[in-house]
Structure 1
Amino acid sequence: MVTLYGYKKCSTCSKAEKALSSMGIEYKYIDITEKPPSATTLKKMIKQAGIELKKWFNTSGVAYREQNMKERLPTLGQSEAITLLASNGKLIKRPIVTDGETTTVGFKEADFKETWG
């Protein structure tokens, strides 16, 4: 079983849910806006995903713009950035899918199926 951190109003998250279901993969859904991953969990997932920290930010989100993250992000240290993500799930790029060993962020169908299929 995998864990999917998503947001029900997010069409990309819906696509990830459908893809997991079509592959027969059971998943636990966590609303990232109500219960974002902790800083400790985020650190682990960031390492597993192998993508740079700035790619974990939802750059198209209202919270990103409201908090002026485009200007702020380059000046933040890793701990500060992770703490910020953990404090506001709307700042986090979604969906996140993890099995505790592997983590993916976002949804590109071919990559997603390669990892989880």
Structure 2
Amino acid sequence: MGKYAIMLNASTDDVGPMANGLEYALDLDETGHEVAVYLDGVATQWPGQLAEMPDHPVNDYFDEATERGLVAGACGFCAHAFDGIEGVEAAGIPVLGDAERHGPHLGEVVGDGFDVLTIG
């Protein structure tokens, strides 16, 4: 089976790409592939938005991906830059990097054998 890292970059206005990216992650996981989902850029705002809007259509996908342990982390630099850090931390998503460093390190992700899919 394959290994896939899904880099989500969709803004909170881009419901389709966010929902689709999470749906792809769930489908890959269900079919036996290893999956790691990363929130990058403005997508680091999603956890805070979803916490405030429990009926949002993305919530079901996000909750299921989180429960399955597929959400591997969020870029710390981006979470700070886009004011998403509180929501990321409240959701229990690992913060990769910090206010001055991006994370995850894509070279390491690829070095670990993951194919990268960027959505958003």
Structure 3
Amino acid sequence: MLGAMSGRVFVSCAPTDMRRGIEGLARIIELEYKDDPFAESSTWAFINRRADKIKLLRWDENGFWLYYKKLARGTFRWRFRDDECVLSLDPRQLSWLLDGLSHEQPQASKPVTQRVMI
């Protein structure tokens, strides 16, 4: 599922209690972020205060996927923000985050949107 992930990716900018399960995370999406946890093209990421655990929640036709990753060493390169509630990433940026990189990679090639052959 992660390899073929497409659509919108949202990361909660506030630390999340990792004891929350699917229902608890879906409630955060609905009540705090006023979004639909059942949107099929959306993945939500939640990171704990120490930034060494992450949960991804995604609706898939007839049920939720919940992915959980706990780093054996180190932390995710993530800074919590007070000025934003949710940060929108593309799947590529999420992949960087999960690989231990910052979601901001200024040296990376920008996606090309032009679809005209010359």
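Bear in mind that the values in this text are calculations on the coordinates, not laboratory data. Please read all numbers here as calculations on a predicted model, not as lab measurements.
Data overview
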quantity: Structures 1, 2, 3, by relative contact order in percent (Cα under 8 Å, 6 or more apart): label with the highest value; calculated: 1
quantity: Structure responsible for 78, with volume of the Cα convex hull per residue in Å³, for residues 30-69 alone calculated and labels 1, 2, 3 on offer; calculated: 2
